[in-house]
Structure 1
Amino acid sequence: MRSEILRSTPFRLTVIFGATFFAALAIAGLIAFGLIERELNQRMDRSITDAFNVISQSFGDSDLTDLTDTVRSHATATLDHDRVYALIDARGEVLAGNVARAPLATGWMTLSSAALGLIAKNDEGQYRVFLGDVGGTRLLIGTSFAETTEIARLTLTSVGWASAAILILVLATGAMMAIRAQRRIDGIAATMARVGHGELSARIPVGARGDDIDMLARQVNVALDRLASLVEGMRQVSVNIAHDLKTPLNRLAITVEAAIEADLERKPISPLLEQAEVEINQLNSTFDALLRIAQIEAGARRARFVQVQLADVLDKIADVYSDVAEESEQTLTVAHEDGLPPIEGDRDLLVQLCANLVENSIRYSPAETQIELLAVRSGDGILVTFDDNGPGIPIEERSKVFQRLYRIDQSRTRPGNGLGLSLVKAVAELHGAHLDLGDNDPGLRVSIWFPISANK
């Protein structure tokens with residue numbers, strides 16, 4: 001488990017961001033320390049300069065005694081040599097102050113405690129010192145770097161503790177995120193393992209966070225739904241093929257055997273061969289339809305998509321099937337809004353979709369049935385409805401009629417192979433359309449919503 005956490009992406013990302021923040025904090029700390037140190041040094045120089053000016057003014061009347069007393073009083077008031085004062089004569093002797101010796105040079109300098117004859121608490125005592133001439137003598141005033149060093153130590157210590165706290169927080173946060181993410185990933189892996197063992201109903205649990213893992217889980221679940229649907233479709237096809245094609249194959253076999261016997265008996269076999277040809281053509285038609293549906297579902301026809309006016313498709317259906325409906329003593333009415341925008345699609349497949357629905361209404365509805373086709377604008381798409389007042393489809397059968405080779409009981413005595421609505425569904429899905437079967441009170445209403453082209 002620990003190795004999985006260390007290898008997990010959330011943990012690694014957290015460590016990377018933490019390391020970046022840690023580096024930024026260190027850089028910011030160093031910059032802040034440099035600015036603080038520079039400000040302290042400038043204040044130290046100003047303080048020394050102010051003290052030098054104040055003490056040197058006591059020599060305003062050329063009274064060396066007053067100058068000496070002033071230096072001595074300042075030196076006496078200083079504790080632990082935080083400040084150093086010295087008045088040096090021309091021979092280099094210290095007349096007053098709290099240092100044992102002083103350099104011969106004048107101006108600004110940094111001196112060790114040893115150079116001033118002081119015994120420091122450690123060997124690294126440093127002073128910022130200024131020496132200047134005052135009435136034939138030299139006045140030394142300096143300040144210890146102890147305060148600056150202490151501030152530096154506090155700053156570095158604070159940065160160090162802050163960095164340690166951030167590091168611990170980053171590692172803890174990364175571990176927590178990695179554990180939570182790993183649990184969710186383990187859930188995905190467990191679900192996929194169940195699917196791999198044939199449990200196609202297994203789905204990944206989706207949380208309420210709506211994050212990227214939840215989005216991935218939803219997409220995987222959609223893919224699993226599609227996979228389950230395809231597997232179930234294949235199973236249904238296998239069952240339906242075995243069930244629905246067994247009868248015509250048996251008839252074909254019987255017809256061929258009868259033709260062989262008739263030939264042996266020198267009887268005419270042409271009627272039997274014609275009957276066999278009908279059965280063979282029907283089988284070929286069924287398999288051609290199955291192959292066409294498979295090609296459509298695989299998206300092979302998407303390369304033929306062009307801008308298609310659904311109004312033109314409906315007008316063509318009206319031209320072709322109005323007379324057919326009239327021969328069956330039925331009425332076909334087609335209407336559409338003016339100015340409907342085009343959709344992206346395969347014109348031939350869209351014509352086939354509409355033709356299948358109209359043919360079903362004509363074939364399975366009695367005389368005097370009214371069949372109506374209507375296309376209207378609906379939101380970001382076009383809604384096409386196919387209405388009839390025929391017998392309709394029972395509610396319990398509507399989820400099954402799109403299966404390949406499935407036929408409801410009352411239609412089994414009519415010509416057909418049970419693939420018309422399967423092709424309708426395949427074409428609708430290829431075009432990203434939403435297909436729905438509903439009641440027309442009485443009769444059936446088929447509603448298909450097509451999305452409008454993105455560039456319209």
Structure 2
Amino acid sequence: MTEQKKLQPLQAVKGMNDILPPESARWEWLEGKMRSVLQRYGYQNVRTPIVEPTALFVRGIGEVTDIVEKEMYAFEDRADKHGQAEHLALRPEMTAGVVRAMIEHSFLRDSGRRLYYFGPMFRREKPQKGRYRQFHQMGVEALGFHGPDVDAEVILLGSRLLHELGLKDGEHVRLELNCLGAPEERRAHREALVAHLEAHKALLDEDSQRRMYTNPLRVLDTKNPALQDMANAAPKLLDFLGEASLAHFNGVRAILDAAGIAYTLNPRLVRGLDYYNLTVFEWVTDKLGSQGTVCGGGRYDGLIEQLGGKATPAVGFGMGMERMLLLLEEVGVAPAAPAPDAYAVVPSANGLPQVMVALEELRAAGVSVVLHPGQSSMKSQFKKADASGAAYALVFGDDELAQGLVSIKPLRSEGAAQYTRRMDAAADWAAELLNA
């Protein structure tokens with residue numbers, strides 16, 4: 001009989017990470033903080049598929065963007081009985097998917113919508129700290145609303161969120177603002193910009209020379225120090241804006257100024273996706289090295305029509321969860337680890353049926369209780385109870401069980417006396433454990 005070869009354990013795909021306790025508790029804390037703010041602004045949750053038609057992102061993001069050309073996980077599905085195969089992709093961002101859902105379900109027919117989402121996105125790029133092949137985003141989309149007030153509201157929402165996470169404006173993050181104008185204004189600026197880039201073609205690397213005609217605004221977004229003087233001298237889009245675009249942008253600024261929101265005008269801020277117009281914005285930080293953007297977005301009035309729907313105004317932003325958690329860690333914002341209300345110490349298996357019934361009564365009343373697995377010494381169980389962070393130890397010893405009682409020992413109040421309660425009336429005293 002031959003010896004069976006030992007199977008090698010499998011590992012996660014490079015750049016796609018497991019999130020395990022206690023780290024997952026930080027994610028839950030962050031998501032809870034975000035939901036609290038989002039609901040105060042009237043935003044509702046939307047969930048769309050991870051897999052979408054490849055054409056959605058080609059049409060929505062732009063065929064000549066890095067995301068579509070280099071980073072998107074796109075594949076051909078298995079052929080059906082007619083030999084036809086769908087071209088599918090793992091979503092690299094979620095705005096296009098949300099818009100697709102709105103069009104497909106006629107969700108904007110009656111009124112505008114304020115929506116938010118959480119979820120994983122996928123881009124095949126070199127994994128590095130804060131930048132992964134599977135990453136997670138929170139985003140908001142305000143669909144169907146004209147006017148600078150909605151742009152400003154979305155920015156105020158982002159500012160509120162960062163503030164309640166413990167991030168200080170100017171110290172930890174700063175807001176940058178720009179206006180991309182209307183399509184015809186961008187076309188005029190584009191012609192002037194291409195002429196400027198052609199005059200400096202010898203300075204441009206191969207990638208920038210290719211983008212010079214397909215997406216010249218992205219050339220200005222270069223991080224190459226040798227190109228900074230050229231980029232700074234390039235024609236400014238703000239100089240090409242007409243009266244309506246300037247009025248919209250000034251309306252946004254007036255609201256932010258009145259609300260005391262500090263910002264910097266950045267004429268080179270273009271965002272990484274093709275579908276933006278008018279207001280664009282980013283919150284950036286100096287705390288994470290080159291990965292400086294922690295939240296960004298803007299207005300994208302043409303995208304819904306571009307994807308087959310009726311022309312509809314829209315504005316939103318996306319925030320990277322991994323990067324936000326890194327920033328919070330860097331600046332010393334540490335959420336408290338979740339702890340149970342009580343920890344059950346059960347030295348003997350004799351009374352487990354009665355103990356389990358009492359614990360279920362407590363849980364039904366809203367008390368979180370951890371039951372020590374198996375039997376071990378009282379000393380060991382109390383050590384586990386203390387390490388759990390629980391406010392109380394519920395001691396179900398043989399003496400207590402014989403009398404139908406449970407001893408309640410406060411763990412976080414020095415000098416507090418231990419006391420007893422009846423096991424068969426747990427619901428009557430459950431509130432005591434919630435008011436620690």
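Every number here is computed from the coordinates shown, using simple stated rules; none is lab data. This structure is a prediction, so every number in the text was calculated from the model and none was measured. Cβ atoms are built from the backbone, for glycine too; each structure is taken alone.
Here distance in nm of label points 7 Å out along Cα→Cβ at positions 45 and 213 was derived from just one of the structures 1, 2, and that gives 4.9; the source is 2. Given a computed value of 18.1 for mean count of other Cβ atoms within 10 Å over residues 245-252, which structure among 1, 2 does it belong to? Corresponding structure: 2. When relative contact order in percent (Cα under 8 Å, 6 or more apart) is worked out for each of 1, 2, structure 2 gives the greatest result. Given a computed value of 1.14 for Cα Rg over 2.2 N^0.38 Å, for residues 149-284 alone, which structure among 1, 2 does it belong to? Attributed to the structure labelled 2. Ranked by distance in nm of label points 7 Å out along Cα→Cβ at positions 85 and 141, structures 1, 2 are topped by 2, which has the highest value.
Here the criterion is mean projected area of the Cα convex hull in nm², and among 1, 2 the highest value is seen for 1.
Structures 1, 2 were shown, and log10 I(q)/I(0) by the Debye sum over Cα atoms at q = 0.12, 0.22, 0.24, 0.27 Å⁻¹, for residues 165-220 alone at -0.37, -0.84, -0.92, -1.04 was computed from 1.
A value of -19000 for helix-only ellipticity at 222 nm (-39500 (n - 2.57) for each DSSP H run of 4 or more, over all residues; to 500), calculated from one of 1, 2, originates in structure 1.
Calculated for structures 1, 2, mean projected area of the Cα convex hull in nm², for residues 29-124 alone is largest in 2.
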